[in-house]
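Novice: Listed next: structures, encoded as structure tokens.
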Structure I
Amino acid sequence: MNLKDEITNYIPFNEQEEKDKNQFLKFIDTFDDVLTRDNIFCHFSASAFVVNNERTKMVVVYHIINDGWMYPGGHADGEDDLLSVAVREVKEETGLDVKVLDQNIFSIQSTPVKGHIKHGKYVSAHLHLDVVYLLEADDNVPLVYKEDESKGVKWISFDETTDETMCDFIRPIHKKLIEKLNIGENN
């Protein structure tokens, strides 16, 4: 299944996802380069909601550009298998080997990226069309992080996911991910 079909078939969890799904599809129909950073307005990113076996903690990385903690993820960079991108990004950003709990998209959201300097060049503000997958990892495995992208990585309890050290825009997303996980676990 191609990315447009995956987004089309995705059933939104709430109003935010419904509106973002429409936005994603509009961008896919409008631009032919939404999988690459060549699109300066928006491009796809793949992220991971990595939970422990007990479903009580999640992994977060301290993102340098966003100056706060958030779930791991990265740019699609031309690859349309966003699940593979998410799994690879978790390995690169945390050192964790993960188990895929669901091959399907778990969540979507448009996330803002402020203007910043990367590798000595200015990158204008833009949107990430963020696709999130549900993954599991062992919270006893030592974590590692990429010093050029983050200031750290850690497991946090679900109670900590909305505190002031999280990126401002990510707090409601963390809340949504946990709510969706809990609903799925209870069904």
Structure II
Amino acid sequence: MKNNFRELIEKYMPFNEQEENDKKVMLEAIDKFDDVLTRNNNFMHFSSSAIILNKERTKTLVVYHKIYNSWVYPGGHADGESNLLEVAKREVWEETSLKLEPLSNHIFAIQACPVKGHIKKGKYISAHTHYDVVYLFEADENEKLSFREDESKGIKWIPLKEATSEKMAEFSKPVFEKVIKKLKNIQIKYRQIDKNVL
């Protein structure tokens, strides 16, 4: 399990210097610790997230996260699961009620994300780092949505160009910037994408 998980990160081609550095740190953590896929590691652990685009690639789906007190893309803890694509799909379902298939089975972005100390279910959680692996999904923006009131205050579609605005959580802005650049680079056309290319 650990070897397959490590290989997933090892094969990822970094998009920029931030991703190059974060990839190195992620691999070092996997090699040094046996529990980076669980919250038992109080210093850092892996999470998986989803950038959800509408069919026209003009909007993205965001949730208002209580901890960050701002809008973010859906995502959450691996909780022992080494298949991070499945983790992202699970988190999308839990946070939006959408069952989606990814536009690609490959990782779309990575980053080490600091999490501030906070209270969750009456218990204090110390500050730590999420090693976040991000996948790209598509959804029909007319589908019915719902959100988890224990974690979120709302959910909505926003224009993709607004995903880097001050209304968004700081950690999400660089990911959306990369998404926008990558989408421009590969010029995704309406509903035409090879799941093994991205």
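Novice: For the read-out distance in nm of label points 7 Å out along Cα→Cβ at positions 8 and 112, a value of 3.2 was computed from one structure; give its label from I, II.
Specialist: Source structure: I.
Novice: Comparing structures I, II by distance in nm of label points 7 Å out along Cα→Cβ at positions 136 and 176, which one has the largest value?
Specialist: I
Laboratory data are not the source of any read-out in this text; all were calculated from the coordinates shown. Bear in mind that the values here come from a model prediction, so they are computed numbers and not experimental data. Cβ atoms are built from the backbone, for glycine too; each structure is taken alone.
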